[in-house]
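Every number here is computed from the coordinates shown, using simple stated rules; none is lab data. From a predicted model like this one, the values you see are computed outputs, not experimental measurements. Cβ atoms are built from the backbone, for glycine too; each structure is taken alone.
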Structure 1
Amino acid sequence: MHEIGLAEDILKKALPLAQKMGLKKISALKVLAGETLLIHPDEFEQAFSMVAANTLAKGAKIELTISPLKAACAKCGSEFSGKTFSPTCQKCGSTNINIMSGKELEILELE
C-alpha cells in the first residue's frame, strides 16, 4: 500500500505549514494528487489517519482531488492526456515527452 508513503509526504509538508500559519490543530486538508500516483482515495484517507495519529493533524478531514495526466511532445508540441498518453509522440515519433501535470502531490488548503 504505497498510500502510506504518500500520506507521510503530505504530513511532512502539512506540519511545518500549520506551524507557519499558527495553527494549533489541523482539522482539514485539501490535497492535489496526480493521476500517475495511482492513489486510491479511501486507502489514502486511512493511511493519513494512521500516520497523523500522534500529531496535530489527528482526525483531520482529507479532501483529495486527482489531477489528470497531461503531457506534450517537446519536439512538435502535440499534447496528450491520460487516456491517450504514450512515452512516444504519436504525431512525430519523438520520445522527448514533457509531463505538464499528473505527477503532483501538493497541499492546496490547510485548516
Structure 2
Amino acid sequence: MIPSLDVIVVPVRDLAAAKTLYTTVLGVPPSVDSEWYVGFDAGGRHVGLDPNGHASGMTGPVGFWRVPDIRAAVETLVAAGATVRQEVRAVGGGREVATLADADGNPIGLMQDGAA
C-alpha cells in the first residue's frame, strides 16, 4: 500500500486569527472547531491549525502521511536514516501520529487511524 499525504498541520500562535485567514484562503468553514485544534476539509485534504504546535517543536507546516501500521513505518524510516522527533502518540478518535526528520531536518509526519 502506498501511503497518502492526507493531512497538513500548521502551527499557529493566534488560533482565532488563523481560523479567519484559513477560512478565507480555503473557502470553506472549519470541519473541526475547538480551542485546541481547528481543521478544514478542502480539495481532498485536511488542513489543521495547531495552537500548541510551536510549543511541541513544530517550526512550520508538517505533512502527515497516512500509513497502515505506524510503528512499522517508524521502524522502517529510522532504519533508512530518519530520526524520531515525536514518538507515536494518540491524538483522539483512534488516530495515532508520529513525527520524524530526514537527514536535513525536514519533518515527516505519519498517522494511522484505528488499530493496526
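Work out relative contact order in percent (Cα under 8 Å, 6 or more apart) for each of structures 1, 2, then name the structure with the largest result.
Between 1, 2, the highest calculated value is found for 1.
Of the structures labelled 1, 2, which one yields -9000 when helix-only ellipticity at 222 nm (-39500 (n - 2.57) for each DSSP H run of 4 or more, over all residues; to 500) is computed from its coordinates?
Derived from 1, not from the others.
So mean count of other Cβ atoms within 10 Å over residues 26-33, computed for just one structure, reads 18.8; which one of 1, 2 is that?
It must be structure 1, since only it matches.
For Cα extents along the principal axes in Å, the calculated result is 53, 28, 17, so let me know which of 1, 2 that is.
Matching structure: 1.
Where is distance in nm of label points 7 Å out along Cα→Cβ at positions 18 and 50 largest, in which of 1, 2?
Between 1, 2, the highest calculated value is found for 1.
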